[in-house]
Structure P
Amino acid sequence: MKSLLFILLINISLLAQSLYLREGLVQAHTGIIMDSIDPVNMELKADLTIEDNDLTTLDGKFFVEMGMFISDNKDRDEHMMETLNIINFPKAIFTIDRVMKHSDKLYTLVGDMNFHGVKKELSFKTDILNTKNTITLTANSDINGTDFGLEMPCQFFICVDNKINIIVKAVLDK
């Protein structure tokens, strides 16, 4: 019986196809009075699989090195790195738990976001284009910085907005 179960598990894992990240980025967006803050990390990483070209079987994780975010303001980036405490929390990792299909191109990725030492469930509204050789996705979600233990910077009475919009773009080769 154990050997039958073992063979079954091996065969199921062989059905999964690895996906290779050709290019990807993560952009964050928040604001401060009369200004926006839009750092980008062009070094998105992924460890993903899919079974039988069925997007609802997408499994794995996306991750970024937090020190790789840059914006149009170098001084602000230095303060951002201090706020994010990248020495103690160098990575943000999103692990996919399930994928829900809403239409041919619209999905929701639900999983755990491990960011700044806090792990919370998060869902991304996702547009996915699935062709013969590639999967292209654009995912969007909002978080509150304080939910992940961040103290949003303030100068006098002007504070960075607690709401952070996260956009993930990825092109995956099959």
Structure Q
Amino acid sequence: MTVQPTSREVRERAQQVLGDLLRLMGFEGRIDGFEQGQEEVLLHIESPDASRLIGRDAQMLNALQTIVNRIVFRGVEQSIRCTVDVERYRERRKDRLVQMANEAADEVRRTGRPVKLTPMNSHDRRVIHQALKDDSAVQTYSEKLEEEGRKLVVVAPAGDQPPPADDSGPAGAEEPPRA
């Protein structure tokens, strides 16, 4: 049985690992670490190369986060999550997603028709679902697209039945069937 590191130990180790990675990749930047309770450590990078560190659709940022977590938790059961952010990108992205969710919910309330959002990754879909989970006028569900692994969120009037989850056929119905 391995001893679980404290969030302080994880923060210190993750900052060191991320700093080493950035130096090896030729990036300059300042890394601040924050313990977000007992389950999350946030590593915030300030850098003149912010856009390159974020990458297209945050691919570089997500890759850095994955690598940091793999190195920090090598041989140890991961109970704390390390989140890597650059220039508050993730925070701003979450704010935009919540705004998008609220605008879609407003449109559903106004028209009574479902609204399909653009395809997004699982993390972004979760933000949308969480943003609207307490709204009794609407419901959300994910709809699979034909593209491998791609899904979109549908915001629909509460009580509408989502299309059945059927992985053997096409991507699903264009609109959920009406009750």
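Worth a mention:
- Computed 4.1 for distance in nm of label points 7 Å out along Cα→Cβ at positions 21 and 109 - originating structure among P, Q: Q
- Computed 37, 18, 16 for semi-axes √(5λ) of the Cα gyration tensor in Å - originating structure among P, Q: Q
- Taking distance in nm of label points 7 Å out along Cα→Cβ at positions 53 and 157 as the criterion, the highest value among P, Q goes to P.
- At a computed 16 (relative contact order in percent (Cα under 8 Å, 6 or more apart)), which of P, Q: Q
- Parent structure of the calculated result -13000, given that helix-only ellipticity at 222 nm (-39500 (n - 2.57) for each DSSP H run of 4 or more, over all residues; to 500) is the read-out and P, Q the choices: Q
Laboratory data are not the source of any read-out in this text; all were calculated from the coordinates shown. Not measured: the values here are computed from a predicted model. Cβ atoms are built from the backbone, for glycine too; each structure is taken alone.
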